[in-house]
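The structures considered in this document are given below.
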Structure 1
Amino acid sequence: MRDLIIIGSGPAGWTAAIYAARAELKPMVFEGAEPGGQLMTTTEVENYPGFPKGIQGPELMQLMKEQAVRFGTEIISTRVESLKKIDGGFEIIAEGKNYQSKTIIMSTGASARRLGLPSEKALYGHGVSACATCDGFFFKDKKVVVVGGGDSAMEESNFLTKFASKVTIMHRRDQFRASKIMQERTFNNPKIDVVWNKEVIEVLGVEVGHVTGVRLRDTVTGGESEVATDGVFAAIGHEPNSSLIDGLVELDEKKYVKTVEGTSKTNVPGLFACGDLMDARYRQAVTAAGTGCMAALDAERYLSH
């Protein structure tokens, strides 16, 4: 029976590991299906403090990992299949092997919903993004397309007008799902155009290595057309990776883990959650790292009682 196992390896997981390892908790980290999390698909990170010239997302994750290892973190690069409560702690099964721990930190993150197009995948980080606050700055005086019709699409579009010369929202229906106030803000913004009843069926520019436009299908007539653009933002929401603990801990209606306000504690003693798994609001590397620190400190206090 170990003191601590951390499941997930983005900024939250690695920060939790750094703090826990320095507190002599000898943490074990399961890297999971997407080691490094969402930052692995981000090319340039310019808003993480301490890197005035910016840093590549994968490099930042590698540095955090090395820092965790330096203090004695053990890394298992398999995926956790199940997690259950047992006497005195928790039991994990990963690739048929059993692991037991007194405490668990869940940092499995969230995944941006994708459009699901091969061309979108090919151009991810080269004009295709799912995070305006992360990447908006790179589209100064350029044209961008935002796909979606909910609050996140309105929010991303309005934010992008600080940089882009023109933002076009593509929505596959003839009205938005977004709240009234967000819709009004969007319609009143002179830099935003709205195109109704259109869905993106292809992102153009794969052969040149950066986004040049989108191919659209009219959802009413079925007709196809092309629009030139420099960037495509999919703003169709995020899904927390909480299936492993669904039924074990309390989740909100969107399946994010509920934590005690101002802490990383879940309703199950000894089980802590951090990063995008419990934060639907900020979703930044730096806030994820902050909650990872909180989770390690919370786990350490729990173990010392």
Structure 2
Amino acid sequence: MAGWKNHLDAYSRTLHWLRTPAGVAKACHEIGHTTIDLTVRPYPGHVQPDKVRTDLPIFVNGLEREGITVTKIAMDVADVNTPHVEAMLDTASSLGIHHTWWRGLTFDWSLPYQKMMDNLKPQVAALEKMLARYNFKACYHPGGGFTELLDLCRGFDPRYISIQYDTGNFGQFNQGMLANQIRIGGPYIGSVVFKDNVYERQSPLPQARADAGAARGGRGGRAGGSPNGWAARQVPVGSGVLNLPMICQALKAIDFLGPIQCQPEWPELGGPGQGLDRISITREEVIRYLRRDYLTVSTPLAEAGVLA
């Protein structure tokens, strides 16, 4: 990634209530951002996948005119059969964008571990070949554990196949484990998402629901039940267990270069936390909450020497 400089991106999912490039850019500047991860997803995504060839250049160039650079696109790529995937990669690459979300693979835990991994590798190999044509890096957003994702990525070229390291989805009470995962992942840490959690004891009904979800093979890493009745709940970054300086120092230790963002999904943020096209609190409150995240995360990143 010659010439790349790390920035803390806005995540346009939190800005779906603003529908024009100028409106999104104005909010980014108020928060403190100069870069953004732009949603290319069905409405309320900012760009619809079936209109990517016409609408993505309009949105990207509109943001550029307002001083905001798109560094990554939040599109739901699973494999080479994802609808419109080649049009999205081709169009984004032509605009100088070379990072995308990647998620949606099926990890079949009814199989022996190695058989499960071997079954997935042909899908990843085909995707890697496509990504290489467009000089694109896919960053897998975790819905499972770190070990299986790293095992899946290893053996492929980290220029194209990587993990989107999410401090919430990979959340641990022992923050040293997160820092070690980053160091172990090394070149396969393609992008970073900051979230924060607290851990609370579940009442019987939520715990039963979480247990039922786990039995159905539900996504790991997010808030959910545990055998002893404890669960994680997302809170604003810096107000939970996340050791920001430790994580930032781990990123510096691997010479991390790539997109970085916060993904607030906590209830106080209202609609923007759920990616809705409307707000349920005032505009000023939304900007204040998002700027708080920006300042909370950008300060230790800068102190660790990770940001440009």
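Values quoted throughout were computed directly from the atomic coordinates according to the rules given, and no laboratory measurement underlies them. Remember, it's a predicted structure, so these values are computed and weren't measured experimentally. Cβ atoms are built from the backbone, for glycine too; each structure is taken alone.
Comparing distance in nm of label points 7 Å out along Cα→Cβ at positions 13 and 237 across structures 1, 2, the highest figure is found for 1. When Cα extents along the principal axes in Å is computed across structures 1, 2, the figure 52, 44, 37 traces back to 2. Given a value of 2.0 for distance in nm of label points 7 Å out along Cα→Cβ at positions 133 and 157, calculated from one of 1, 2, which structure does it belong to? Considering all the candidates, the number was obtained from 1.
Structures compared: 1, 2; top value of FRET efficiency 1/(1 + (r/R0)^6) of positions 45 and 117 (r between Cβ atoms, R0 = 35 Å, to 0.05), i.e. the largest, recorded for 1. When Cα extents along the principal axes in Å, for residues 229-292 alone is computed across structures 1, 2, the figure 40, 35, 17 traces back to 2. Here helix-only ellipticity at 222 nm (-39500 (n - 2.57) for each DSSP H run of 4 or more, over all residues; to 500) was calculated and came to -7000; which of the structures 1, 2 was it taken from? Answer for the origin of the read-out: 1.
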